[in-house]
Structure I
Amino acid sequence: MGIPTEPIGSIPRPPALLAALVDHAAGRIDDAALAARQADAVADTIARLEQTGSPVLVDGEQAKPSFATYPITGLDTLSPDGAVIPFADGHTRQLPRLTSGPFRYSVHAETYLRQAQRRTRLPVKQAVIAPSALSLLYPADGIAGYPRKVFLDDLAAEAEADIRGCLNAGAHVVQLDFTEGRLSLKLDPTGGLLEDFVTLNNQVLERFTPAERARIGVHTCPGGDQDSTHSLDVDYAGLLPRLFQLQVGNFYIQLASEADPARVLGIIGDNLRPGVKVFVGVTDPVDPRVETPEQVRDRVLAAARHIPAEQLGTCDDCGFSPFADDTSTSREIAFAKITARVQGTALASEALGG
């Protein structure tokens, strides 16, 4: 059995969908017309991922407004002036702020998964937002009549339902996007916020059986948006020991864009526990240069010096377009990088004897 390889999630949207998003925002097309363009984009994404030879597929998040905000699409209990996330190039993203309770998801990820499954017979994984990210919706000064503890209880129940719906629908893996993990150490260098995030996520994960958790993973990266990041300067040494305390069976770890990947691999090896798989990033979506299969192979072989082959997998560092309006990476480059990852992982499997 060779080394497994999986995509992370988002793929750049095709021009027809980007145009439809603009038209929908301007009121020139209705919801049904937008949904039709999204369905077309999902079908094309699935077909093109199959052409890369990828053994596991994703829907490319073609119908999500962003990897983080899909569960709250259309909620009328939000204000736009929430937490601001600054990126290294100076641009920012802003989360909404919850104004009243009870908190409920308006969309569950199972809907995206089922649409993708109708387009292929190959395994499909589904990315979901970690509850820790959505905890940032609650304002620091509280909400009258809706205590933070009650909000967190509601959030945990909704996050559980989001994950369980995907598992029950037959997802190959459900991947929690946890980009706020590394960012938390920039916001709070003491590690207190990270501790809160890990505790909250584990409170949800502990509701699943060991067999179910074997099909759940967590993805960490320094954020990748418009060819910039929000926390690449944060030392992984502060994150990874706590990350491996999350009760999941799979870890997806950005690595290709690290300045010193060997050091990071050493930290992973020191904290790796039996029975889990670590998928290391071998392609960098922020870098427009397309990796060669040989470069990918060498990155995998370097990882195999620290991670047992039976616990090793590969992935992209992060999604290629986590926000629907991010056009910094072309669709063609994304699929070329995925092809290199698939081919390079196969070369590494051969070199490792399996």
Structure II
Amino acid sequence: MNEEKYVEEITINDYFELQDIMQGRKDYADFRDDFIYRGINKKSYKLIPSSLRDNNILDYIGSEYNPPFGLKKETAIGLGLNIKNKSPDEQGLYKFKLNKFDEFENGVKVNDEYYLNQFKLGKEMHVLFNFIVYSDRYGLKVPISSNVRKQSLKSVIDIPKTWPQEDYFEIISLAQHYDLPTRALDWSYDYKVSLYFAIRNVLYDDFSLDDENNDGVLWTFNYGYFKSDNTTNDFKVQFYRPEYYSNPNLNAQSGLLTLVVDFNQECDERPLNEIILDELENNERITDEKLVYEIDGLEKFSIPENEKIFYKFIIPRDIKAEVLKQLYIDGYSEERLFPGYAGVTKYIKNKAKLDEILGQ
């Protein structure tokens, strides 16, 4: 993958340099059009959704997760499963109970990629359906269609060929903003919002200037080329702006979500930037001596030579405190980003800690 062709890394020296670059006062065009932003407070972190990251979805699955899984006779025998005391169902499949560690009831652990992908999708859907069912049970508003409601109430999850489907985008966006592992990545239309999330760990008790991994990253994604008004758009990266009115935090943070859609029960765990760049490299065409990209589901486009698809702004760990101070001065503090009493309280506490760090 020719990453340099599509990605530029820029280390900034202070808040004002970043501001100048973003507003087109340096050697770059104005970044405030057709760009979205994501702040990551440790530079080793990748653009991978939480449900696919480090298997942490297991923390949200209890002992109740024990779904039956149907296998053909030859597949079951090939996996080392005993079918002597089992009878096939109407489709000729033998049912075996599965646990969250991808083990069948007799301890056989599956390592076949085809089945593992289905198991991953099943666990992801199980956690989301629990969120739907328990929220609904306790009288919380759940933004779902009648079809999603029916699916969530089934005792056995039907794993669709395409996941997630558009019917699920709104409930995924809600679950995402209450820290449930989902297929979504949070972005913002406002770079200062994302910058806050790239540097706020300077306030954490375990933050250390000796740890170079504490450098932050402000990912800047030139996503305008990948938007589509086509109702049959089957490009695997989808963009979704949730209903702002129902989530004050999302409204304050000018949020937008990217969702990597899997087709044919695949489970693509690559970082978003790798997925995008692979699509570009695999769909290059020369038309009238001009390089263009013809990606299924998108309008044909070309990229100007002086433009990149991604910009990685590195925020050195030793300037994070000063950058946070400037963000606070510009009004990008907790009481704005997390509307309500909790945000005000958090700002009072964090401002005092920041003053202590800066020696003020």
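None of the figures in this text is laboratory data; all of them are computed from the coordinates on show. Fair warning: this is a prediction, and the values are worked out from it, not measured in the lab. Cβ atoms are built from the backbone, for glycine too; each structure is taken alone.
Of the structures labelled I, II, one was used to calculate distance in nm of label points 7 Å out along Cα→Cβ at positions 128 and 216, giving 0.7. Name it. Among I, II, the structure yielding 0.7 for distance in nm of label points 7 Å out along Cα→Cβ at positions 128 and 216 is I. Computing relative contact order in percent (Cα under 8 Å, 6 or more apart) across structures I, II gives 22 for structure I. Match the computed value 4.7 of distance in nm of label points 7 Å out along Cα→Cβ at positions 208 and 264 to one of the structures I, II, and report its label. Here the read-out was taken from II. Among candidates I, II, the computation of FRET efficiency 1/(1 + (r/R0)^6) of positions 312 and 328 (r between Cβ atoms, R0 = 30 Å, to 0.05) that gave 0.50 used structure I. Comparison across structures I, II (criterion: Cα Rg over 2.2 N^0.38 Å, for residues 96-223 alone) gives the highest value for II.
For which of I, II does volume of the Cα convex hull per residue in Å³, for residues 88-159 alone, calculated from the coordinates, equal 118? Checking each candidate, the match is II. Among I, II, considering only distance in nm of label points 7 Å out along Cα→Cβ at positions 296 and 336, which has the greatest calculated value? When distance in nm of label points 7 Å out along Cα→Cβ at positions 296 and 336 is calculated for I, II, structure II comes out on top.
Of structures I, II, which gives -12000 when helix-only ellipticity at 222 nm (-39500 (n - 2.57) for each DSSP H run of 4 or more, over all residues; to 500) is computed from the coordinates? Only structure I yields this read-out. One of I, II was used to compute semi-axes √(5λ) of the Cα gyration tensor in Å, and the result was 40, 27, 20. Which label is that? Matching structure: II.
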